[in-house]
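**Q** There are structures below to look over.
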Structure I
Amino acid sequence: MTEANPHTVARAFGTWPSPLSAEDIVTGARGLVDLQTSMDAIYWLESRPEESGRVTLMRSQDLASGEQAVDMTPELNVRSRVHEYGGGALRTCTDGTAFVVNFSDQNIYRIDRNGETRQLTNSQNNERFADLTVNLAAGWLIAVRELHTEGASEPRNDLVRISLHTGDVDCIASGADFIACPRLSPDNQQLAYVTWDHPNMPWDGSQLLLANLASDGSLADTTVLAGGASESICEPSWRSDGTLFFTSDRSGYWNLWRFDESGIDSVLPDDAEYALPPWQFDTRTVCHLDDRYSAAQRILDGSSELVIIDTQAGLYTPLHSDFSSYTGICHRSDGGGVLALCGREDDTACLASFSASGAVGELFCPSPTTLSPAAIARAEPIRFPARDGSIAHAFYYAPTSAKFRGAGDELPPLMVLSHGGPTASASTSLNYRIQYFTSRGWAVVDVNYGGSTGYGRGYRLRLQDNWGIVDVADCEDAARHLVASGRADAARIAIRGGSAGGYTTLAALCFTSTFRAGASYYGIGDLRALEQDTHKFEARYLDGLVNNEHEARSPIRHVERLNCPVIFFQGSEDRVVPPNQAQAMVDVLLDKGIDVSYLLFEGEGHGFRDAINIKRSIESEYAFLARVFEFEPADDLPRVPSAQRSGER
C-alpha cells in the first residue's frame with residue numbers, strides 16, 4: 001500500500017465519495033475511430049452514446065485554429081456489420097469525397113465535400129459491405145462483401161467491384177472463407193488483399209495475395225506472396241513508389257516486411273509488435289511518410305509508443321509523448337507530419353498531430369476529463385509467475401482519491417478484469433470504468449492473460465487448446481500475487497469480464513475458489529451452444545481454444561461448483577453471444593439458490609451503445625457488489641432486481 005496522505009480522510013474502502021459518476025462515464029464515452037485525411041481536410045468517425053450509440057462522420061479543415069468539426073452524416077449511422085464486429089465503414093478520396101456504410105441497411109452512401117448524400121448500392125438486406133478502396137478515375141470501388149443467402153449454412157465472403165455510376169455489384173474474387181484489406185497500388189494496376197480459411201482466425205494464419213488489375217476492375221494472375229496456416233499477415237499498405245508493405249509474425253512478432261522487385265525482406269527485425277489483432281477491418285497502425293520513412297505504433301510488453309522507421313537503414317526513432325496508444329495512423333495531407341487517434345493515462349482519447357521535429361499537439365478531444373490528476377489511478381505494469389512456467393502480465397491500479405484513504409489496517413477489495421477476445425489485450429489508456437472503482441476505494445488489476453496480444457506470437461499461443469485454463473489461472477494468480485504483497489483483501493475479490501472475458505469470469509467462478517463475486521457482460525456459459533449459435537467469423541474459433549473439451553470447459557456444465565453471487569448483463573440483439581447463454585446460466589443458478597441478478601437491455605447488441613444502458617449497467621454492478629460485500633456506497637444507486645427464470649420475464 002502507498003503511504004497515507006495526512007491531508008486525506010480515513011474512510012472504509014468502497015465507500016469513498018467519488019468525483020466520477022456513471023453519468024460522467026457516459027459523457028466521456030464518445031469514441032473516435034477510423035481517422036483519415038483528404039486534400040486539406042481531416043475525417044473521422046465519432047460514436048455518440050447520447051444518440052443511442054449512433055456513429056457519425058466528422059470533417060474539419062482546420063482543427064488547430066479551433067474550427068468546429070462538421071457532422072457530415074446527421075441522418076446516417078456509419079457502421080458495417082461484416083463479421084458482426086465491423087470496421088472499415090469509411091473511405092475518403094483525394095477529391096474530398098467520402099464513402100460510408102450505413103448501419104440500418106448496410107448500403108454504401110457517397111458523401112460529397114458539401115455534405116450532399118447519395119445512396120450508391122441498393123442491397124435488399126442480404127449484402128453487407130466493408131473495407132472500401134476507390135478508383136475515382138475508373139468509376140468503381142472495391143469492397144469486402146458478406147452475402148447472406150437464405151438456406152445457406154453460412155454467409156459467403158468475397159471481393160466485389162461496385163460501379164460509382166450505377167451501383168451495380170460484381171464479384172471479382174471468392175473462394176476463401178474470409179477476405180480482408182483490399183489495397184490498390186498507387187498506379188491502380190495491382191490489388192493486394194488478405195485471405196484465411198476455417199478453422200484459422202486471422203491472427204493464427206492468413207495469406208497475402210497480389211493480383212493484376214484490369215481497367216474494368218477485374219483481377220488476373222493472382223499470386224500468394226506470404227503467409228500460411230502458421231503465419232499471420234496484417235495491414236498490407238502501398239508506398240507511393242509502388243513498394244508493398246505488410247506485417248507478418250513469422251519471426252514470432254508482428255514485424256514490418258516489404259515486397260518489391262527484389263523480393264520480400266524484413267524492414268526492421270524487432271522483438272515488439274507492429275500490428276493489432278484484426279477483429280475489425282481497417283485497423284491502421286502504420287503509414288508511409290515518403291519513400292524512406294514510415295510511422296508506426298510499436299508495442300513492447302503491452303505498452304505502446306509511436307515511432308518513425310527508417311526503412312532503408314532498418315532503424316526506428318521514438319516520437320516521445322504522453323500518449324499510451326495510437327490507432328488510425330495517417331500522413332497529414334499537407335505533409336506536416338503524422339495524425340493519430342491517441343489514448344492516454346490521464347485524459348480521454350483525442351486526435352493528435354506529430355511532427356518529425358518532435359512537436360506534439362492535441363487537435364481535438366470530444367469530452368476532456370474533469371478529474372484532477374490526484375484523483376486518477378495510474379497503471380502499474382506487474383509481472384508474476386504463471387503456472388506453465390511463463391511470466392504473465394497485468395496492469396495494477398491502486399485505490400486513488402484526492403480526499404480519502406483507507407481506514408486503519410483495512411485492505412481494499414480487488415476487482416480482477418478479464419478482457420474480451422480472448423485474442424485482445426488490456427491497455428493503460430484512461431478507462432473510466434476502472435476509475436469508477438479506484439476512486440471509490442477499490443484496487444483493480446487488468447490482466448493480460450496468456451493469449452493476449454502485445455507480447456508476441458508465443459504468448460498468444462499459451463492459450464492454444466487452453467482457454468478456460470490458462471486465462472483463469474493467470475487471473476487467479478494475479479489476484480494471489482496482489483494479496484501476497486499486501487495490496488488486496490483476500491476475502492473481497494470480484495472478477496468481471498465481457499464477451500470472452502465474461503467466459504473467463506464464469507469459468508473462474510466455477511473452477512476456482514478465489515473469487516467471491518462476479519459480473520458477466522454478455523459472457524459465454526455454454527461453449528457447445530456458442531459454437532452452434534454464433535456468427536461465421538468465430539464459428540470455428542473454439543477449434544483452436546478448447547481442444548474439443550466443450551463440456552469440460554463450459555461453466556454451465558459445472559455450476560455445482562459455483563457458489564458465489566453473480567450479476568449478468570446482456571443485449572437482446574446480440575448476434576455474437578446470444579441472450580440464451582446468459583438466461584441458461586441464470587436459470588441454473590436460481591435453481592441452486594445463488595444470489596443472481598440479470599439485466600437484459602432491449603435493442604442492444606454485443607456491447608452497449610445507448611447512454612441510458614451504459615449508465616444503468618455501471619451503477620447496477622456497483623450496487624450489486626456493495627450488497628454482496630456489505631458496504632454502504634456513497635452514491636444513490638438503483639435497486640438491482642433479482643433475476644427471473646426464463647418464461648417469467
Structure II
Amino acid sequence: MIDRYRMVTRHNPIYIKEEKLAPLSVGNGRFCFTADFTGLQTFFDSFTDDAAGEFPLCTMAEWGWHRYADAPQTATGLRLTPFDTNGRSVGYAVDDTGQRELFYGLRRNAHKFHLGLLSFTLKNRALTREQCDPIQQTLDLWSGILFSKFTVNGKHVHVETFVHPYEDSLCIRIVSPLVKERVLGMSLEFPYASHRKSGADFTSSHLHTVSIIEVERGHIILHRVMDATEYYVTVRLGTDILAQMESERHRVLFEYGGSGEEAEESLSFVIHFGLKNRLPSLFTEAETARNVFWREYWTKGGAIAFSDTMDPRAIELERLMVLSQYVTAIQCQGELPPAETGLSCNSWYGKFHLEMIFWHMAHFALWGRVEEVKRMVTYYKEILPVSRRIAASQGYTGARLPKMCDPSGENTPSSVAVLLLWQQPHPIMLAELCYRADSSLNFLREYRELIVETAEFMRDFLRYDESRGVYVLGPPYISAQECHDPRIVLNAPYELEYFRWALMKADEWLERLGECPHFHGYIENMASPAYKDGVYLAHENCPDTFSLPPFYTDHPSMLAMFGVLNSERVDKAFMSATLDKVLAVWDMNTLYGWDFPMMAMTACRLGRYEDAVNLLLMDSPKNTYLPNGHNRQIGDSALPLYLPGNGGLLLAAAMLAAGFDGNEGCHFPKSFNAEVENIHAYI
C-alpha cells in the first residue's frame with residue numbers, strides 16, 4: 001500500500017527566498033488566491049511585469065465576470081467573412097472587417113477580474129520590501145495550507161493562508177509580536193476590473209465603488225459595484241479587530257484593537273467573496289472542513305508512487321504528478337470550464353477554450369475523480385441551445401460547440417477560434433469516460449440529446465466526394481495545428497479520426513438505449529488519413545508537412561489519432577515513423593504544454609514506453625515546470641502557467657500506469673519501481 005502522506009508531503013514546495021516566477025496559491029477549484037512570501041499579496045506591484053513573464057498575485061473566482069460599461073452586448077451587426085463551403089457561403093467572425101471597436105469589444109468582454117488585493121500594513125502604511133526579510137514559505141499539500149515565515153524590522157511574522165473547501169472564503173491567521181504592539185495590520189483594496197493578465201486596474205477609482213453596508217460585532221459586509229457587476233465581501237473578524245474605510249482608495253484597513261495585558265500576538269480573519277451576501281464560517285470551522293477535504297482528496301483518488309527508486313526521471317515525474325494534482329484541484333473543480341491559466345490570472349481575458357477541456361479534465365476520470373468530469377459534461381448540456389443556434393446560423397443541423405467563450409457559451413470573434421473543429425467531439429469523449437465509471441441507463445438518458453446533437457453537426461459538416469466515393473472533412477476549418485490556411489485544410493488526421501470515433505460512440509450510445517444507430521453509413525465511408533513516404537501528413541493538401549516551414553511548427557496533431565485516440569485505421573509502422581520524424585525535424589520551441597503528453601500517449605500506444613517517459617520530461621521551453629508545479633510557457637504566447645500541460649501530464653501518466661483498452665497494465669520502466677492504486681485504464 002502506498003504511504004500517501006509520505007508521497008504527497010515529500011513534494012511540498014519549500015521556499016527560502018522570493019520566487020517571483022512561481023508564487024504559491026490556495027483554492028478550492030472555484031476560488032483561488034495567490035500569495036507572495038508574506039502569505040498575502042503585499043508586493044503585488046513587483047509581480048506584474050508582463051515582459052518578464054511574471055506570475056501575478058490574483059484573487060479570482062469562477063463567478064467573477066465583468067463587462068466594461070461601453071462593451072457591446074451582442075454580436076448583432078458584426079460583419080462576417082464568407083468562406084466557400086461545398087458550393088455555399090458560410091460566414092465566420094475572423095477579422096474586424098472595419099469594425100474594430102465591435103470586434104475587439106466582443107473579444108475582451110466578458111472577462112474575469114481581481115476580486116480584492118490583501119496586503120500587510122505597518123502603522124496603516126504600506127509595508128515596504130526593505131522592511132522585510134523572507135525566512136521560509138511552505139505549501140503543505142496534504143492539508144491545503146500555506147505557511148509563511150518572515151521578519152519585519154527584525155521581528156517575526158508567521159502567517160497561515162488557506163481557502164475553505166466549500167465556500168469562497170479566504171482564511172488568514174497571523175502570529176507576531178507586531179500584532180500585540182498594534183503596528184501590524186492588513187488592508188483589503190479593490191481595483192477596477194481589467195481584461196489584462198492581472199485582472200486589476202488601480203488607476204480608475206472613479207469607475208467603481210465599495211461601501212460598507214453592515215457592521216456588526218464580529219463582521220463587516222462590503223458591497224462592490226463595477227458597471228453591471230455587483231458582489232459582496234464579508235469579513236469575519238475577531239472581536240478585538242478594528243476596521244477603517246478609506247473610500248478614496250477603495251480600501252479597508254484592519255488592525256488589532258486589544259491593549260494592555262489582554263493583548264494577544266495572533267489574529268485571524270475569514271473573508272468571503274460572493275454574488276450573494278452571506279456570513280462565512282468561523283475560522284475553526286473552516287480549519288476542520290479543510291483538513292477533511294484534503295485528506296479525502298489525497299486518500300480517495302488514484303495514486304502513483306516511485307518510493308524506492310534511484311532513477312531521477314521517476315523522482316521528477318512523481319513531483320510533477322503530485323503538484324499537478326494539487327494545481328488542478330484548486331483551479332479546475334468548479335461548475336464552469338477553467339481558462340488555460342485557471343483562476344491564477346487572465347489568459348485570453350479569462351475565457352474558456354473548449355478545445356482544451358479534454359486536457360484540463362479527462363485525467364480526473366482516470367484518477368478516480370469522475371464527478372469532476374461529469375460537471376463539465378453538464379456544462380456542455382447547459383450551452384446546448386447556444387450551440388444549436390451557432391450550427392443553424394451556418395446552415396448545419398445539430399449543435400456546433402463554441403471554441404472560446406464565457407459562461408454564456410457564445411462564440412468569441414477570432415482569426416482562429418471560430419474555425420476550429422476539434423472541440424466538437426469532446427463532450428462525447430468526456431461522457432464516455434464518465435460512462436465507464438457509471439454504466440447506468442439514467443446516465444445514458446440524461447446525456448442522449450447532447451451526444452446525438454453534437455454528432456449530428458459532425459455528420460452534417462462532412463462532405464461527400466463523389467469522385468472518390470467517400471466522405472471528407474473540410475474545407476473550411478482550422479485544424480489543431482493552427483498554421484494552415486482553413487480554405488485548403490482537407491482531412492486533417494486527428495479531426496478526421498476524432499469525428500469518426502465520435503460518430504461511432506454516438507451510435508453505440510443509441511444502441512445501449514435500445515435505439516437504432518444514426519451514423520453508420522458515414523462511419524463506414526469516411527476518407528482515410530493521408531500519408532506520404534511512410535509518414536502521416538498534417539492534411540491531404542500539405543505534402544510538405546515535414547519539409548517546409550511553417551508546416552513543421554505548432555502542434556504535431558497527426559500523432560493524436562493514435563494516442564489520444566486508438567484508431568484502428570492507423571498503420572503502426574507509419575505512426576512510429578511519424579513520431580520519429582516529428583522528433584527529428586519539428587520546431588520544438590513552438591509546441592505547447594499539452595503537446596508533450598500527447599506525444600507520450602502516442603509513444604505509449606506504440607509500445608515505446610521509455611520514449612513516453614522521456615517525452616513527458618523533455619527539456620523544452622514550453623515543457624518547463626516551476627517549483628510550484630505549474631507548466632510555464634516560454635517564448636511566443638508566453639504564459640506564467642498553463643493548466644492543459646498539468647492535466648495532460650496526469651492523463652499520460654495514468655496511461656503509463658494502467659494502460660489502455662486492449663493493453664492494460666503498468667508500463668513504467670522497471671527502474672521506477674512503480675506502485676499504482678486506483679488508476680483506471682484509458683480508452
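**Q** A value of 0.98 was computed for Rg/Rh (Cα atoms, Kirkwood Rh); which of I, II is the source structure?
**A** II
**Q** A value of 14.6 was computed for mean count of other Cβ atoms within 10 Å over residues 207-214; which of I, II is the source structure?
**A** Corresponding structure: II.
**Q** Moving on to the next point. Who wins on FRET efficiency 1/(1 + (r/R0)^6) of positions 247 and 471 (r between Cβ atoms, R0 = 25 Å, to 0.05) among I, II, i.e. which is largest?
**A** I
**Q** Upon calculation of distance in nm of label points 7 Å out along Cα→Cβ at positions 271 and 615 from the atomic coordinates, which of the structures I, II produces 4.9?
**A** I
**Q** Taking -9000 as the value of helix-only ellipticity at 222 nm (-39500 (n - 2.57) for each DSSP H run of 4 or more, over all residues; to 500) derived from one of the structures shown (I, II), identify that structure.
**A** II
**Q** Suppose Rg and Dmax of the Cα atoms in Å, for residues 71-382 alone works out to 19.8, 61; of I, II, which structure was it derived from?
**A** Source structure: I.
**Q** In addition: If you rank structures I, II by distance in nm of label points 7 Å out along Cα→Cβ at positions 255 and 559, which sits at the top with the largest value?
**A** II
A short reminder: the numbers here are calculations on the coordinates, not readings from a lab. Note that the coordinates shown come from a computational prediction; the quantities given were computed from them, not determined experimentally. Cβ atoms are built from the backbone, for glycine too; each structure is taken alone.
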